[in-house]
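Take a look at these structures.
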Structure P
Amino acid sequence: MKNVIGIDRFIRLVLAVALFELAFFWLSGAPGLIAYAGGTVMLATSVLGICPLYRVLGMGGSQIPSKPTGLPIRVAAVVLLLGVALGGSYASHFITRKMFLEDFNAMNPFYKQTLFLTGKGERDKAIANYDKLLPAYQKFQDKYTAYQPYALRRDAQIAADLANVAAMLKAVNDGVRTGDLHQTHLDLEKVRPVFQELFKRNGFSMLAVSLVDFHDAMELMLDAAHAKDVAKISALYPQVSDKLKAVEAEANDAEIVAIRSGLEELLALAKNDKQELLAAQAERLKSSFIKVYLQRG
């Protein structure tokens, strides 16, 4: 006899979809299998209307008359379920890609600075950045060796690539600290093509990487604009502008030019102390960025 009825069955359907999306987009290995199993149980008990656990605990709705569900309610339920399935899938795909890029950009500045400083022969500063790069990269490597989100799921080579980069970074240790900085710079340059190929292989672009890096810095500037903090806007501008230059190096079409124009206009308003216009300009800058990021990020 059925002991799962009405809203209980619908909730189980929603949970099944959510668990399947969690397993497919977010998890791998044993956690993913557990989520798939949980989703299968929720789906089966919903479709069959039978929950063995309810029977053991003496719970459920077998003694409650079940009223026929009207057509409007059924249509609303289907629409809601499709919304959870489609909306959740799109959001999961988008967010897991963004999280990977954010994790990369948390580590990459230390690499770029070490590369730059070895090229300039500034050993002390190079050592300081190299000492930050090693643990930051180790954290990145550990995470994405053990865990492949949907965006990287089909990449059988990623673990080998990450291990290769780790070996390259460790190999320049003596060079950074006491050796030939020019040769060390050349050796560090070999890291870049590995990541470029990894991004290309998985459908990312260096533009996407640069856009995420710019976004994180830009958000600080937007917060300052909403707070009407003109001094902070001016202080943040050089950093934000440099990150936008990295975007412009990858693409500089009309949409990217619009972002640059919005940024320069925000700085001009801050320098002229037009505090009442800052928030509106900040929103225009954000809108121009989001348009590019959603299409090409």
Structure Q
Amino acid sequence: MAKIIDGKAVSGQIRDEVKEKIEALRREGKEVTLAVVQVGSDPASCVYVNNKKKACAYVGIKSLAYELPEETTEEELLALIDKLNRMEECNGILVQLPLPVHIDEDKVIDAISPDKDVDGFHQSNTGALCIGRPGFLPCTPAGIVELLRRSGVELAGRNCVVVGRSNIVGKPVALLLLRENATVTIAHSKTENLKALCRQADILVVAVGKPKMINREYIKEGAVVVDVGIHRNEAGKLCGDVDFADVEERCSAITPVPGGVGPMTIAMLMKNCMLAVCGKGREAGR
């Protein structure tokens, strides 16, 4: 039976560490403030934003909420970001994605100051990640690596396969695993013999956005499986990109959905906010 990698427990450790550091900053007269910008009322986005606000309240981060209507123009959103960039009390800026179709997400992300880009999506921070320079790390990929580390999974020298090549998860988590001295292959929709490739993985990270796509036929005996996906099945129950029940007996360890990678994303966001105030924002990638 596979070991369940408990993202709730590990993220709780990180939040408590961040809370302690923020309390120390407050004793020095430093306040940590995150601006959260949401355009429209997408139900999933509302859940994510509320979870981020709760996490901020727990660790002691002041949250500035900007809940804008769906019809907000790109120019209005960019003007708000410019204001937040110049606002001294604001240490981090998070624009909840996805944005309405009439707004260019890339333009919005690149308008955020790299020193306040606590999501780690700005091209300056993604470029720094690619060449091993200091910068904010994207929260989900950083959370995956931290979750594996704190769960006792050895990364150096291991054969890792990442299924998915998105800029949000696939590419950056591959780079972070390389940084940990793993041997990394990125697979995607055009990869030939995907099952055979996945069966070579000591560590399989799945971020394809297709519910229960990965079954036991993709899994090497004793592999560690990280499931990044989150969906609702026909019964309304949460599930991931991996068919948990089918693969569990073949794995040595696996992340559940929910309770695996998800909680780590917000924990790493809290850490990035704390680093921004410590004057170490551009060192967050070290």
Structure R
Amino acid sequence: MTALRQTAVTKAVPLLQALPLAAILIAFFVGPVLLVVAVSFFDYQTWDILIPDFILYNYEILLGSETTYRTYLNTAKLCLLAWFFTLTIGFTIAYFLAFHVRSVPLQIGLFLLCTIPFWTSNIIRTISWIPLLGREGLVNQGLMGVGIVSEPVEWLLYSEFAVILGYVHLYTLFMIVPIFNSMLRIDRAVIEAARDAGASGFQILRHILLPLSKPGMAIGTIFVVALVMGDFFTVDVLGGAKVASVGKTIVNELGYLQYPPAAANAVVLTIVTILLIVALMRIVNIRKEL
């Protein structure tokens, strides 16, 4: 009996250690998600924003609207463009830090330099593009000053270009960190052996660096996709009324006190994002990086 008790206690200790974290996750993550799902089936009226019920009307309106599909497609386009540019820039910077900077202190210093923008709020960093890209902004003034254009360029601000620029500015670091971590694990002897065998720089990139950096790129992609899909502030500030996204639609519905439609939209957006992440994890084995 004593041995059985000791075995039971041994098995119970890990569960008891995980219990506080599990309780926090249930209270502050699972609970709110379930609440949003429940509200998405509620009814609502102008004078009564929440009527407890179980109806499919919110999903029928959402999934039966052509505007919904256009908004999701536009959000997917923004996400794809932001992913492409953040991946390209992030991979390039990570490669430079990992393979061209030999000094570890210099590596750390340059890496910290990349994090300087994160010392300020996302809101401030997003708003700071307005005096740069605006009609009377520094960019337009510079272009007219050197004679490239004769009048201010209108599409620099309140456009998809401005939104993508804001995303790249905000989220490139989320690509640099995991890719840099993956590249640090690459054995330099493998690259030297490939060079001795006559491999070109492009062949080394294609057959060694890219395959071995896939876990880091996948983790960075998950971060960027999740952040862009749910973003509303960047679209609202830099896109104005000319750029649509799912996150902005949800915020507008909340502003009109249409909580059940907003909850239904949030549930669909969450499902779409999770499916994208699951598909990505099936393509790349991220466990190698963890």
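Read-outs: derived from the displayed coordinates by stated rules, not from any lab. These numbers come from a predicted model, not from an experiment.
To which of P, Q, R does the computed value -26500 (helix-only ellipticity at 222 nm (-39500 (n - 2.57) for each DSSP H run of 4 or more, over all residues; to 500)) belong?
For helix-only ellipticity at 222 nm (-39500 (n - 2.57) for each DSSP H run of 4 or more, over all residues; to 500), the value -26500 is produced by structure P.
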Quick one: Cα extents along the principal axes in Å came out at 53, 41, 37 when computed from one of P, Q, R, so which one is it?
Q
With log10 I(q)/I(0) by the Debye sum over Cα atoms at q = 0.15, 0.23, 0.24, 0.27 Å⁻¹, for residues 99-162 alone coming out at -0.52, -0.91, -0.95, -1.08, pick the structure among P, Q, R it was computed from.
P
Identity of the structure behind 32, 14, 11 (criterion: semi-axes √(5λ) of the Cα gyration tensor in Å, for residues 83-202 alone, calculated), options P, Q, R
P
